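Colleague: Take a look at the structures below.
We did not get these values from a lab; they are worked out from the coordinates using the rules stated. Computed from a prediction, not measured in an experiment: that's the story for all the values here.
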Structure I
């Protein structure tokens with residue numbers, strides 16, 4: 001599609017939209033706190049887009065630990081979306097998509113499709129190996145993406161943030 005024919009974003013943030021409340025979870029056996037550059041990048045990008053990071057946490061590449069951490073975030077009244085970074089590759093320790101599958105009530109396959117299409121510019125044909133995805137869990141948006149800083153930046157700036165306020169409104173999480 002030529003640049004002149006590209007569609008504008010479907011529903012940009014409307015004037016008066018409250019900020020979305022976001023939980024950020026980094027899945028890693030080694031990155032915590034100051035060593036978590038991708039999580040810090042996600043926090044900075046959400047805040048720059050005027051959303052509120054309600055909580056940020058870390059857990060090991062372990063399915064039970066991932067589910068526990070995400071369930072805790074989903075119980076938080078102020079959280080509209082949970083953003084999980086890490087554990088989405090094909091290595092044996094990468095179990096984030098499997099861990100989150102049990103929590104998803106409604107899959108949103110378009111997120112992963114769009115992320116992979118966009119990430120091909122950065123990583124070439126290796127983009128097909130990403131298992132980034134999204135779904136609705138307990139009435140909230142749940143998104144998972146690779147743990148690299150470049151992947152987090154791409155996922156947020158080109159896929160999630162342009163439509164975050166719209167999806168939160170659609171889920172009935174904030175006033176229209």
Structure II
């Protein structure tokens with residue numbers, strides 16, 4: 001499996017339904033526009049049987065970082081940081097739920113952000129969990145900000161270590 005950039009001419013965005021209106025509407029109406037304006041990048045996982053069908057997607061961008069919402073140790077360590085990688089959206093079509101695609105998309109998004117951090121440094125990866133999805137992200141080591149339970153973060157250092165450990169097991 002590989003993720004590819006959203007292509008409005010190839011991918012059937014109208015068919016996509018994740019049962020969360022904000023995520024569905026973003027993919028159908030905004031994702032391509034935001035990418036063309038260089039505000040975000042949206043990647044999709046295609047169905048191998050029909051590449052026009054979107055199994056799921058995620059959207060990446062950068063975000064400002066409010067250090068006061070972090071634990072004091074991270075505030076000290078990253079006191080000069082002012083930006084973070086952001087997984088702005090992540091969704092799986094309801095026809096493909098419970099097949100591990102959400103996890104795959106998250107890992108793929110983290111890999112892309114980790115690669116980006118090698119060129120443009122940022123200390124954290126942030127996610128805005130929609131509709132109570134925070135438990136999904138917590139399974140992967142994300143921690144809630146002090147002031148917003150649906151806004152979570154993980155350090156780039158933690159992601160780098162987890163990928164290094166997992167690649168050593170193969």
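Colleague: Please compute mean projected area of the Cα convex hull in nm², for residues 55-110 alone for structures I, II and give me the label with the greatest value.
Modeller: Structure II gives the largest value of mean projected area of the Cα convex hull in nm², for residues 55-110 alone among I, II.
Colleague: With relative contact order in percent (Cα under 8 Å, 6 or more apart) derived from the coordinates and found to be 18, which of I, II does the value describe?
Modeller: Only structure II yields this read-out.
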